[in-house]
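Next up: some structures, all given as C-alpha cells.
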Structure 1
Amino acid sequence: MTSKLAILAAIIYAIVEALEKFGLSRKYAHLLAIPLGIVGGFIFLRYSSAIDNIIYGIFAGITAVGTCDTLCNVCKKEKEK
C-alpha cells in the first residue's frame, strides 16, 4: 500500500503543477491538493474503512504540496547560482 500512496502523491503533484501552469494561483492550487487526495484515496487506495481513505488521502495531498514547495525552492536556488 505504500507504493500506491506514493503514486497517488505523485499524481496529485502533477495535477497541482498543471493547474499552476494554466494560471491558477499557487495558493489555490495547493489548497486543492487535499480534496484531490481525499477523492484519490477513495478511488485509488480502497481501504476497508472510509476514515482510512480520508486520512491517507489527506496525507497524500499534504505530501504532494510539500514535494512541490521543496522542488520549487531547490530550482530557485539553482537558478540563482
Structure 2
Amino acid sequence: MATDKKVEIVEFGRKVQHYRKALGWSQDELAAVAGIEPKQVSKVERGASDIRLSTAMKLIWALKVAPNDVIPFSLSESK
C-alpha cells in the first residue's frame, strides 16, 4: 500500500510539472500564483513528500486544471 501511495505522489508531481511547463512557467512563477513557497513546488514535482490537500488545491487552481487532470486514481482501487 505504501508503494502505491508513493507512486501516486510521484505521478501527481509529474502531472503538475507537465502543466506548469505547458504554461511556460518556472517553479517560482507557479509558486507565486499558487501562494506557496517555491521549495514546495520542487518537492511536489519530485514526489519527495506527501502533499497536503490545501497545497494540492492551490496548485490545481493556479494551473487552471481539473483535479482529475492531475490526481491519479483507479476506480478499481476505490472499492
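Values in this text are rule-based calculations from the coordinates and carry no lab data. Note that the structure is a prediction, hence the values are computed from the model and not measured. Cβ atoms are built from the backbone, for glycine too; each structure is taken alone.
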>> Starting from the value 19.4: which structure in 1, 2 was mean count of other Cβ atoms within 10 Å over residues 13-20 calculated from?
In response: 2
> Upon calculation of Rg and Dmax of the Cα atoms in Å from the atomic coordinates, which of the structures 1, 2 produces 12.2, 38?
Replying inline: 2
>> When distance in nm of label points 7 Å out along Cα→Cβ at positions 5 and 61 is compared over structures 1, 2, which one is greatest?
In response: 2
>> Given a value of -28500 for helix-only ellipticity at 222 nm (-39500 (n - 2.57) for each DSSP H run of 4 or more, over all residues; to 500), calculated from one of 1, 2, which structure does it belong to?
In response: 1
> Who wins on relative contact order in percent (Cα under 8 Å, 6 or more apart) among 1, 2, i.e. which is largest?
Replying inline: 2
